[in-house]
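Please go over the structures that come below.
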Structure I
Amino acid sequence: MKSIIIATLTGAIALVAAHAAEIGKPAPAFTGKNVKGETVSLSDYAGKIVALEWVNLECPFVRKHYDTGNMQKLQKSAAEKGAIWITVNSSAEGKQGHCNAEKMSKCIDTEKIEAAQVLLDPEGTIGKAYAAKVTPHMFIINKDGTLAYNGAIDSNSSTEKADVATAEPLFANALEAVLAGKAVENAKNKPYGCSVKY
């Protein structure tokens with residue numbers, strides 16, 4: 001009897017994991033440390049729209065959006081409209097883009113990052129929970145805690161800064177839809193960028 005219960009529970013856990021980061025399903029819960037060493041959990045923002053951005057400031061695709069001010073503009077706009085923006089750095093120690101708290105704090109100032117929280121995830125726990133594949137990889141979580149967007153920041157996968165202005169702003173469009181309580185078109189698409197350095 002005990003083995004049957006265990007098997008059933010294991011099956012249930014596997015089923016939950018299979019739906020861990022699917023559109024319309026509950027977004028994976030997480031807890032991490034920000035650059036100040038404070039504990040931050042997704043549950044802290046229950047009832048809020050949350051945007052997640054995976055970052056590696058040495059990645060040319062990320063540089064395209066930070067050097068043009070596009071990412072900071074999106075961060076600021078999201079905050080002004082009541083959304084919570086969380087930037088996550090999942091680069092492992094010794095890998096490209098890894099930042100300790102001191103280095104990332106300086107980057108927040110120099111890059112003028114407007115995120116509500118910047119989390120350090122060197123063990124990749126948060127990144128793997130969301131299957132974050134590249135930088136930037138963008139996600140949006142709805143007020144009800146379900147995943148509303150998983151994909152690219154825009155439609156042009158080049159590293160050319162000039163392309164930001166002409167690309168279809170996939171993420172920005174999705175965020176506007178979520179903020180307006182509308183369905184997101186193209187809610188799941190292929191993100192582009194440098195691989196996350198787990």
Structure II
Amino acid sequence: MPMPTVAIDVPSAQVLADQASIISELQFVMDCCKRLLADLAKPEEERDQLMPLALWSSAVLAYGRCFSKGKRFALSNDDVRNLPLHGAVMKFHQWILEERDKLAARAANPAEGAKVGAALSPPEQKDRRVEGIVIFASSREVVDDVGVRQLGGLASELAKQTAEKAKEQQDVVLKDAQQLDLDSLYRQEPIGTWPPGEPEESAADDGAS
């Protein structure tokens with residue numbers, strides 16, 4: 001029979017929630033990389049110029065959130081070092097975090113975002129002067145498909161590693177939950193049932209002939 005499910009607020013459950021959110025973020029990174037690889041495989045004239053930049057920026061920011069210090073459980077450099085990967089993994093990881101910082105932080109110097117120049121008349125011209133003003137906006141480059149594959153692979157391995165830890169953490173949370181007062185748990189408003197029930201038919205479906 002379906003079992004009512006209520007929220008529990010214990011430290012071990014908060015750690016498990018952080019682990020689950022990190023796995024979700026890493027899955028988002030993998031999805032972005034998969035979509036980005038499909039876009040980069042198209043001829044340049046057929047690409048949407050905005051979409052690759054949006055996908056890459058979203059993937060980098062989501063990856064960086066997994067290492068946020070605001071979580072009880074956050075990934076660390078040691079998690080990356082412990083992965084069964086070869087090559088300059090740590091160097092690439094640090095570069096991604098640096099890219100995250102550039103995307104998330106406002107430039108300290110506004111001139112870093114754009115440069116303004118004065119267009120001068122030819123130097124050999126007798127009446128030299130400033131002819132006009134030119135604005136050079138800095139463009140953001142999207143990494144090539146090799147870098148996209150590296151980020152996707154890194155996210156995949158971190159997700160597997162975190163899922164293993166989350167599986168062990170579930171046993172810890174279960175033991176903690178079994179020590180809570182049952183009467184107070186049953187008085188809480190259910191947040192769902194387990195296993196999830198079949199979705200109810202909509203009124204439109206009921207009235208369909």
Structure III
Amino acid sequence: MDTHFVYEIIGYIASVLIAVSLMMTAIIKLRVINLIGAATFSLYGVLIGSIPVAAMNGFIVLINIYFLYQIFTSKEYFKLLQVSPDSKYLNYFIDFYKDDISKTQPNFTYQPSKDIMAVFVLRDMVPAGLVLGKRTNDGVLNIELDYVISKYRDFKIAHYLYHTKIDFFRRKGVCCIKSGPGKPIHNKYLEKVGFKREADLYVLDMN
């Protein structure tokens with residue numbers, strides 16, 4: 001195979017990776033894919049003997065590594081904020097993100113009622129996540145919405161909600177959390193958080 005052709009393929013792959021990274025809304029995915037793309041471009045620069053291309057993209061790799069390090073090591077403030085089911089802000093939030101919500105949980109519609117538990121997850125005081133669930137008399141919380149703003153989808157909120165602060169639900173009399181399935185990406189999220197598939201539901205047993 002012609003060496004020049006191989007080099008061109010590497011260059012095209014690097015270009016595609018960079019382009020894909022710029023379409024990512026989740027910051028970690030953006031950084032990781034951009035890092036891989038820049039590293040591939042740097043290799044391409046070395047192979048074709050272009051020091052400026054190799055050096056510039058090598059520098060971009062270092063920038064991505066730095067920011068990923070900051071993301072994974074920075075101490076952030078998390079807080080749960082329960083609001084009333086008929087909160088105006090709650091309705092504004094749902095309406096604002098309804099299109100994004102429908103991408104992973106297309107069957108969601110919100111009807112306020114007294115048995116709804118509405119909890120925002122604040123991340124550095126930003127309402128970054130929202131959980132809505134209906135409580136039953138036997139201690140089951142049926143999740144109607146489990147949503148995180150796209151740029152905060154790094155599982156830190158999920159870990160805080162379902163592990164670090166799981167006693168929050170226990171104090172509310174909840175012993176089991178159930179969620180209906182959504183799109184495949186949402187189902188994978190539930191499984192990664194710790195929910196187990198049982199028939200047509202995902203179940204988080206807190207006993």
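No lab work stands behind these numbers, since they all come straight from the coordinates. Just so you know, these numbers come straight off a predicted model, no measurement behind them. Cβ atoms are built from the backbone, for glycine too; each structure is taken alone.
If helix-only ellipticity at 222 nm (-39500 (n - 2.57) for each DSSP H run of 4 or more, over all residues; to 500) comes out at -17500 when worked out from the coordinates, which of I, II, III was used? It would help to have the intermediate numbers written out before the result.
Working: I: -9000; II: -17500; III: -15000.
Label of the originating structure: II.
So if we calculate distance in nm of label points 7 Å out along Cα→Cβ at positions 46 and 62 for every structure here (I, II, III), which label has the highest result? Please report the intermediate quantities before stating the final value.
Details: I: 3.1; II: 2.5; III: 1.5.
Top value of distance in nm of label points 7 Å out along Cα→Cβ at positions 46 and 62 goes to structure I.
Give the label, chosen from I, II, III, of the structure having the highest value of distance in nm of label points 7 Å out along Cα→Cβ at positions 38 and 118.
For this comparison of distance in nm of label points 7 Å out along Cα→Cβ at positions 38 and 118, the top structure is II.
For the read-out Rg/Rh (Cα atoms, Kirkwood Rh), a value of 1.18 was computed from one structure; give its label from I, II, III.
Structure II accounts for this read-out.
A value of 38 was derived for relative contact order in percent (Cα under 8 Å, 6 or more apart); which structure in I, II, III was it taken from? Don't skip to the answer; put the middle values down first.
On the way: I: 27; II: 38; III: 14.
It must be structure II, since only it matches.
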